[in-house]
Structure 1
Amino acid sequence: MYTASNKVDNAIILAAGFSSRFAPLSKTIPKGLLKVRGEILIERQIEQILAAGIPAVYVVTGYKKESFAYLAEKYPAVLLIENRDYASRNNNSSIYAARQVLGNSYICSSDNYFTENVFVSSVSDSYYSAIYTDGPTDEYCLTCDENGRITQVTIGGADAWYMLGHTFWNRDFSRQFLTYLEPAYADPATAGWYWENIYMEHLDTLDMRIKKYPSHVIMEFDNLDELCLFDTGYCKYRDTLDLNDLP
C-alpha cells in the first residue's frame, strides 16, 4: 500500500571507485561509463530510476570525477556529490559523502546492468537484492529468518542467496546506520571496509530483508572476461588491449 512515509526520496549511485579489477579499461574510462549493448551503464540505470518516478538521483564521484559532469546537464534530476576520500577509503566513504541526503534511499552501483526495471517509487522495508547460486561462490552469502530478515552474512558459501545489485534503505535504517558509520569513519582500521562490513557488524539492530531476483535480472561485470560474455563487442579489447576505439 502506498503511503507518504514509504515514498522513495532519491537514489544514490556509487561511482567513485577505481574499478582496479577492470584494468586496463578502467585506466581510460570509469566502468560505469562503459557502453554495454549500446547503452552507457550509468545512463541506463538513471533512466530506469527516473522512469519509476523517483525525483532525485545523486551520483557520488571520485576517480575521474570530471567524466561524470555531463550527467548533471543531461538529466536535470541528477546531482553530483564528490567523495574526496575515494583514494584512501573503500565505498564506506561514498556513503559518508552522501550522508546528508540519506533517507528513503536506493543505494546503487554505477556498473550494474538491470535487464528489467527493478525500481519503484514506494518501498517500506529496507532490503538487499540477491540472486541464487548453485555451487560455491566467493560472494557475500545471506542467511534469513522465516520473515526474510537477514540474520547472517558470510563471505563465501555454496548453494546460497548472495548480495548482488541495489539495496534500499528506509529512513530508520539510514538514521541508525549513520550512528555506526560516523564513529567508524574516524578509525583508520576501517578504511578498507565496504559499507556492508559495517552493516555486518550490527545485524542485530540494522533491520534489512532479502529481496530475491532471478539470476538474469541483475548483471555485474567484475572483469573484462565477464563483460565479454554479455557483450561480445568487448572481446577485441580483451584480446588486443587496444582501447582507442571503445564502443
Structure 2
Amino acid sequence: MDVKPVIQLDGVEKVYQTGEVAVKAVRGVSLTVMKGEFVAVMGASGSGKSTLMNLIGCLDRPTAGRYLLDGEEVGALTKSELSGLRNQRLGFVFQGFNLLSRTSALENVELPLLYSPSGHGRRELRRRSLAALEQVGLSDRAAHHPSQLSGGQQQRVAIARALVNEPALLLADEPTGNLDTRTSLEIMGIFQELNRKGMTILMVTHEMDIARYCRREITMRDGKIVGDIPVAGRLDAAAELARWRGGEEAAP
C-alpha cells in the first residue's frame, strides 16, 4: 500500500513587517510528513514553531515557498477554499480547549459538522458526534456542559471535535500545557491510540517528556529546522499511566 505525504513544505518562509523592520519568523523550511506519522515540533519561545503550525494549519499564508496539504497546493486557494480545507481536512486541538460554555459536550463536537458543505441531517450529526466522543472515552458525558467536566475531560471533548470530520491531519498546539501529570498521560494515550489507527498527528510542545510519546521530533531555532530525528526510547503512555497510578497508590 502506498504511503503518501500529508504535509509537503518546500522552502517555506514567513516574514512579518513591523514598521520598517522585516521579521523573518520562518526561514526556508522544507519538511515532509507522511501519512500515519506522529511528530513533535519543539523549540524555545521565538523559534518559529507556532508560526510554522499556523502555516501548516492554513491559518496564515507563507510569504514564499510551496505548501501541499494532502496533495493539494495551498498557496493557490482562495480564502473560502482555505476555510473549507481547514474544516474538512484539518483537526485542531489547543491548549485552552476553546469550548462553548453554554452548550453540551455533544453540541461542541457537532460544530465542525454544522459548517460542513455536506449538509448532514440531525440524526447523522448526532451519530457522528457520539462516535467521536466514544473514540475519546467520553460518550457518557455527552449531555454535560464544560463547567461540569474536568480539564482532562474538556480536552477530550476538544479532541473529539477535532476528529468529527475525519481529518487527514490532527494539529495539536501544547495540548497538555494546562493539565496535570496524570491527565497529560491520559491525553497522550489517546493520541497514541489514534496514531496506531492511522491518524497523522503534528504536535507543538515545549515539554521534552511529552515529546517522548511521539515517533519523530523536529527542533526549531531562529525560524529554521535544526533537528529532525526519530524519538529514541519512545514511551508508551498507557504503561506510563499505569506505573504512575501504582506509585500514587503506594504513596503514604
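Every number here is computed from the coordinates shown, using simple stated rules; none is lab data. Source: prediction; values computed, not measured. Cβ atoms are built from the backbone, for glycine too; each structure is taken alone.
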Comparing 1, 2, where is mean count of other Cβ atoms within 10 Å over residues 130-137 highest? 2
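Quick check for you: by relative contact order in percent (Cα under 8 Å, 6 or more apart), which of 1, 2 is greatest? It would help to have the intermediate numbers written out before the result.
Details: 1: 23; 2: 26.
Sorting by relative contact order in percent (Cα under 8 Å, 6 or more apart) in descending order puts 2 first.
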Output the label of whichever structure in 1, 2 has the greatest value of distance in nm of label points 7 Å out along Cα→Cβ at positions 138 and 154. 1
Starting from the value -6500: which structure in 1, 2 was helix-only ellipticity at 222 nm (-39500 (n - 2.57) for each DSSP H run of 4 or more, over all residues; to 500) calculated from? 1
So distance in nm of label points 7 Å out along Cα→Cβ at positions 122 and 218, computed for just one structure, reads 4.4; which one of 1, 2 is that? 2
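Can you say which of 1, 2 returns 0.30 when FRET efficiency 1/(1 + (r/R0)^6) of positions 114 and 146 (r between Cβ atoms, R0 = 25 Å, to 0.05) is computed?
1
As an exercise: FRET efficiency 1/(1 + (r/R0)^6) of positions 18 and 234 (r between Cβ atoms, R0 = 35 Å, to 0.05), calculated from one structure in 1, 2, equals 1.00. Which structure is it? Numbers along the way, then the final one.
Numbers: 1: 1.00; 2: 0.30.
Comparing all candidates, it corresponds to 1.
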Assign the value 21.4, calculated as mean count of other Cβ atoms within 10 Å over residues 50-57, to the correct structure from 1, 2. 2
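Say we calculate mean projected area of the Cα convex hull in nm² for every structure; which of 1, 2 gives the highest result?
When mean projected area of the Cα convex hull in nm² is calculated for 1, 2, structure 2 comes out on top.
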